[in-house]
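Novice: Okay, got some structures for you below.
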Structure I
Amino acid sequence: MTPLEIETAARRMYNSVGNSFYSRDEIMDYIYFAQQALIDEANMLLEGIFSTTTVADQQEYDFPTNIHSIKRITYDGKKLERIDFHEDDAYTLFNSDTTDSGTPLYYFVWDRTISLRPIPDSAVTLKVYGYKSPQEVTELSTLDVPAEHHYALVDYVVRELTAKDQNWPAHDRFSNRWLTNVERVKRKIQATKRKDRFAHVKNEEALGLYTFGEL
């Protein structure tokens with residue numbers, strides 16, 4: 001569904017088509033809040049891949065604009081290992097200002113900045129695989145939440161309309177519908193993660209001991 005279709009569905013459900021008491025901008029905000037609520041309450045992870053090109057002798061790179069956490073980084077297609085400050089100290093022999101360059105093997109993160117170690121010595125593709133936040137919603141937006149969960153966005157918007165209208169019986173009903181939706185989305189996400197695999201914890205250190213389909 002598009003944002004306008006969600007607005008129309010919510011207005012119809014609450015019998016408020018054409019009611020100027022609820023502005024379009026207001027409803028677009030509710031749709032944005034609904035997406036964020038699914039991330040927070042249903043543990044929905046919006047996946048994204050962001051690419052940039054490294055610069056020779058440049059160590060630090062900004063987080064992609066709307067990413068909130070990193071899952072994986074590759075340099076020229078090769079996975080970098082994440083390290084902390086203690087490990088960086090060990091690598092640099094406690095000289096964090098070193099300008100030693102080469103092919104990066106590691107990265108660390110501080111203040112939404114990605115630092116590579118060693119410092120890159122050439123211009124290649126740096127890919128950041130991460131989880132992103134929903135973008136601001138307008139009439140022309142493509143929603144970040146998958147279409148299969150848009151029904152939940154409609155119920156969230158109606159819940160907010162009832163609150164503004166101080167229609168508390170209806171608000172309680174749609175609040176309960178929202179909670180049911182959150183649980184349904186959680187189950188769907190878990191089922192998707194397990195699809196075609198048995199559920200178990202992976203041990204990265206033991207990757208070499210298994211055939212990949214067994215992990």
Structure II
Amino acid sequence: MTLQTTISDGRGDGCTARVSSHNALYVAQTEPDVEPVGTQNRYRYYAAYLGSTGADSGTTNQNVNGSVTPQVFYIAAHNDYDIRVMGVSILIADTATVHNNFGNVAALANGWDLYVTESGEDTYLVEAASTGGQVIAQSGFHWGYGNAALTWELANWTGTEDAQTIYLPVSEWVPGGIRLGRGTRDRIVSVVNDDLTGLTEFWQRIHGYRHYP
């Protein structure tokens with residue numbers, strides 16, 4: 001004989017648990033309003049530049065020559081915590097930056113790549129972008145500022161040189177941001193496939209948080 005039962009929250013207000021058509025109990029994980037005294041934060045702010053040997057490591061200015069051998073810059077997953085990437089800042093600085101060049105370097109022959117590796121699969125955020133305009137377009141035209149030819153541009157970033165600045169709000173597309181899972185081979189990678197030594201600066205910085213188990 002089947003005995004029909006309910007699970008209530010004990011407050012006497014008639015709230016009962018839900019069961020799916022496959023007899024599975026619906027549950028939800030929640031965080032406590034206040035962590036116990038003396039405990040460390042599980043969620044901590046994280047920001048770092050992609051570097052030639054990892055986060056904030058090696059060379060972070062990507063004004064390098066990758067025309068013969070592609071030059072790789074990255075941030076890799078950590079062993080102790082997840083890295084949740086909520087956004088990526090991109091800066092291209094040069095004299096008289098224009099949208100139909102890469103900074104003031106003529107449109108690139110091979111193009112610049114930015115991708116994320118998750119579970120062995122690569123997904124491009126920017127692929128083979130040969131101009132600053134293409135970086136802006138592939139980034140989704142988010143949060144533009146300035147006017148006409150000077151959109152997405154900081155005038156006099158260094159001395160008389162200007163900089164294009166682009167931001168990818170990846171948390172708007174991936175709930176909770178991109179996860180670089182702890183102990184995995186996940187990473188965010190920039191690949192320079194052309195000669196960018198003519199640029200003053202070129203870098204990417206990720207913004208997000210560390211999630212400790």
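Novice: For which of I, II does FRET efficiency 1/(1 + (r/R0)^6) of positions 79 and 111 (r between Cβ atoms, R0 = 35 Å, to 0.05), calculated from the coordinates, equal 0.60?
Specialist: Details: I: 0.90; II: 0.60.
Answer for the origin of the read-out: II.
Novice: When mean count of other Cβ atoms within 10 Å over residues 39-46 is computed for each of I, II, which one produces 11.4?
Specialist: On the way: I: 16.5; II: 11.4.
The structure behind it is II.
Novice: In terms of Rg/Rh (Cα atoms, Kirkwood Rh), for residues 23-70 alone, which of structures I, II is highest? Mind showing how you got there, number by number?
Specialist: On the way: I: 1.17; II: 1.35.
Once Rg/Rh (Cα atoms, Kirkwood Rh), for residues 23-70 alone is worked out for each structure, II has the highest.
Novice: Suppose Rg and Dmax of the Cα atoms in Å, for residues 63-158 alone works out to 18.6, 59; of I, II, which structure was it derived from?
Specialist: Values: I: 18.6, 59; II: 15.1, 46.
It traces back to I.
Novice: Could you figure out which one of I, II the value -12000 for helix-only ellipticity at 222 nm (-39500 (n - 2.57) for each DSSP H run of 4 or more, over all residues; to 500) was computed from?
Specialist: Matching structure: I.
Novice: If you don't mind, there's one more thing I want to ask. Can you spot which of I, II the value 66 was calculated from, given it is percent of Cα pairs over 21 Å apart? Intermediate values should be presented prior to the final figure.
Specialist: Details: I: 66; II: 61.
It must be structure I, since only it matches.
Novice: Match the computed value 0.2 of distance in nm of label points 7 Å out along Cα→Cβ at positions 87 and 143 to one of the structures I, II, and report its label. Spell out each step's value before the answer.
Specialist: Values: I: 3.9; II: 0.2.
That value comes from structure II.
Novice: From which structure (I, II) was distance in nm of label points 7 Å out along Cα→Cβ at positions 47 and 175 calculated, if the value obtained is 2.8? Please report the intermediate quantities before stating the final value.
Specialist: Working: I: 3.6; II: 2.8.
Considering all the candidates, the number was obtained from II.
Novice: While we're here: For structures I, II, which has the highest computed value of relative contact order in percent (Cα under 8 Å, 6 or more apart)? Could the numbers behind the result be given before it?
Specialist: Values: I: 29; II: 34.
Sorting by relative contact order in percent (Cα under 8 Å, 6 or more apart) in descending order puts II first.
No lab work stands behind these numbers, since they all come straight from the coordinates. Treat the numbers as computed from the prediction; the structure is a model and nothing was measured. Cβ atoms are built from the backbone, for glycine too; each structure is taken alone.
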